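Rule-based calculations on the coordinates, nothing more; no lab input. Just so it is clear, the model here is predicted, and its values are computed rather than measured. Cβ atoms are built from the backbone, for glycine too; each structure is taken alone.
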Structure P
Amino acid sequence: MSVGIVTGASRGLGFELAKELLARGWRLVVDARGAAELSAARAELARIGRVIAIAGDVADPAHRAALVDAAGPTIDLLVNNASVLGPSPQPVLADYPLDELERVFRVNVVGPLALVQLALPRLSAGARVLNVSSDAAVEAYVGWGGYGASKAALEQATAVLAAEHPELRVYAVDPGDMRTRMHQEAFPDEDISDRPPPEASVPGLLALIDGELPSGRYRARELVEALA
């Protein structure tokens, strides 16, 4: 049985991906910061397959260790999906609170890298590491400097990890716009009902998990279109 860790899986993209992986027979360790929301998600996920849910923050070293220990001696997949947006609405960089910026980087960059470091000795040959990114990592959107800079840093770390570990498949994946709580927080006064649901991006992530594409940066929707 393949074993994976999916962070940020109480809702949105992480939850939808976890459902699909469990339906395919994976055993998963999932997390989220909100214990109540994670407990509700686990109850639904447990009806599909074998899942361990651990509430906590990926910025916390003890929590990261708990995730890896729960996965066991061999890990086939690590999905770094958990992230924080930062202040809502998004401030311009000139007004960005630096303590909030440090928090965004701890969760969005340091946390995923630290989790990879812990998991590396347990990753199987050919294991997949998926770091969920954003188009804000490569496009200069007004007000997205903090979040975008963190995702740009995550993408560079992903690229270097791929170069240093050719025995693995290491991906940065942009899921595209999604109708999620985080997206609504980014645009608190806008109607985002026209955005696709997060499950629309899941087939693109599965293409990376199941396929043999080389390490690199991918857009989930483009992979979905290629599969159509």
Structure Q
Amino acid sequence: MPVGIVTGASRGLGLALGRALIAQGWRLVVDARGSDELEHVWAGTGAVTVAGDIADAQHRLALIEAAGDQIDLLVNNASVLGPSPLPPLAEYPVDELRRVYEINVAGPLALVQLALPRLTAGARIVNLTSDAAVEAYEGWGGYGSSKAALEQLTSILAAEHPELRVYAVDPGDMRTQMHQDAFPGEDISDRPLPEESVPGFLELIAGDLPSGRYKARELVRVEA
């Protein structure tokens, strides 16, 4: 039975992807900051739940220990948007920027560092990114630049570990709480549900596409 870790798995894409992997026979370790919600949504699935913040070193170690000695998949999905409403960079609180980078960049890298000795040959590292990493949207300086940094780390990890598949994946706009927080008071019901991005992730996890940056929903269209 393949073993994976999916962070940020109490709602949104992390929950949808995790459920799809469980249905395909994966043993999963999942996390989120809120323990009650995490336990509720994963009750009865067989997933190992470890509540905590990916920015916390002890929590990262607990995730790795729960996964065991051989890990086939690490999905760095947990992240934070930053202040809402989204402020321009001229007004962006620097302490908040540090927090965004700690969770969106340093935390995922630190988790990868712990996982590397246990990753099996051909294991997948999947880092969640965004079009805000490559496009200059007003107000998205904190989140977007953190994802740009994560993308560069992903590319370098791929170069340094050719025995693995290392992906930066843009899921596209989704109807999630984070997306709602980015547009407070707006109706985002026209955005696709996270489940519509899941098939593209499964293609990367089960297939043999080379390391790189991908858009999840474009992968689905290519395979259709």
**Message:** Ranked on distance in nm of label points 7 Å out along Cα→Cβ at positions 19 and 75, which label among P, Q comes first with the largest value?
**Reply:** P
**Message:** Say we calculate distance in nm of label points 7 Å out along Cα→Cβ at positions 99 and 211 for every structure; which of P, Q gives the highest result?
**Reply:** P
**Which of P, Q leads on distance in nm of label points 7 Å out along Cα→Cβ at positions 83 and 203, largest value** = Q
